[in-house]
Structure 1
Amino acid sequence: MTYYIYGQNGRLSHTVSDVPRGTIPARSTTKEPISQTCVYNVFADEWVEVPEQAPIVEPFSYRINEKLKALNDFVNAQFNAYLSKYPEVEIESFKTKAAEANLVMADENTPLVATPYLSALTQNVLSARNQLAQDVYAKVVENASLEAFAVGTRDAIKACETQEALDAIVW
């Protein structure tokens, strides 16, 4: 006698013909399956046809979000690589130095007292403070270009309406 063995999902697993007398294999039936896609219904004691499910297609918005996450990961990695060159104490002062550098860039005759942090770093020497302000400003511009890249790329990703357009955005 041939036994049709089905898995926990009810789908045909394999057949067995050489079974010792008095032994019935677990999860088996002697009823022949009606098709390759059928499953065995234990309660009805019959094979039933189950239509194949259409593949699950993720919404396009999911792919957009995945691309946005990849962009964020890339930009964060670039910024963290930049930050890794500096000690924590210096990183803590970036915003203060940037604000003071902006004052100096607007007017190089800004009084030293208006830029206490930069002035302290340069022993209150006006020309040295102005040079440091230019150096700090250059770093601000460098970081702004990374942010501009991120914002522009993010806007381009969000504007995509097709997979081809999304795939065309690379960095």
Structure 2
Amino acid sequence: MPSEGSVSRFGLEFNTWQEPLQMQDSSGNSDSSVANYKGWAFNYERQLRTANGGYGLLFSIGSGQASGGSTSPNFVYGQDALSWIDFSVEPRLIWTYNEQIDTALGVAAFYRSASWPDTVTYQVQSAHPVSGVFFVELDIALSAHFGFRQAFGLESATGGPFFRWGLTYDL
């Protein structure tokens, strides 16, 4: 892991998370389900390091595809390959365990844009596009410049799971 001082880090991550999906038919009956999001994100992080850890501020932009629909026999709605884009800013606290392992806690302000199409029969509403995500992360140094990052998060409003895996590069 980087030594004391200022570090610039770039990353490419695979992201996947779930959000609630609400559906209502023309008769007023409603059903809820889960939307699954998957895609890639590019990020930049600036870290201020001390001997035992430090602080970081991570900026991310991502895109991918979502799928979701009803599993109820009374609701026949399904959508696959729905495009989305997201932006996030995440301040992080970092703890260094040794030269190769860091852990971090972060809270990301997360904006996601995805428009679930309505049909003649159903109106569809996804979760609010702005939320907070609480992350616990593990960074493992693979070499002097490259690292592996994995993170688990919970979305603040719904408690939906959020996972990230990626490679990082320190300048």
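No value in this document is a laboratory result; all are computed from the given coordinates. Here the structure is a predicted model, which means the values were calculated and not measured. Cβ atoms are built from the backbone, for glycine too; each structure is taken alone.
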* Can you spot which of 1, 2 the value 18.8 was calculated from, given it is mean count of other Cβ atoms within 10 Å over residues 62-69? => 2
* Which one of 1, 2 has helix-only ellipticity at 222 nm (-39500 (n - 2.57) for each DSSP H run of 4 or more, over all residues; to 500), as calculated from the coordinates, equal to -16500? -> 1
* Asked: Which of 1, 2 yields 38, 13, 12 for semi-axes √(5λ) of the Cα gyration tensor in Å, as computed?
  -> 2
* Asked: From which structure (1, 2) was mean count of other Cβ atoms within 10 Å over residues 30-37 calculated, if the value obtained is 16.8?
  -> 2
* Thinking only about relative contact order in percent (Cα under 8 Å, 6 or more apart), which of 1, 2 has the largest value? -> 2
* Structure fact -> The highest value of distance in nm of label points 7 Å out along Cα→Cβ at positions 118 and 142 among the shown structures 1, 2 is in 2
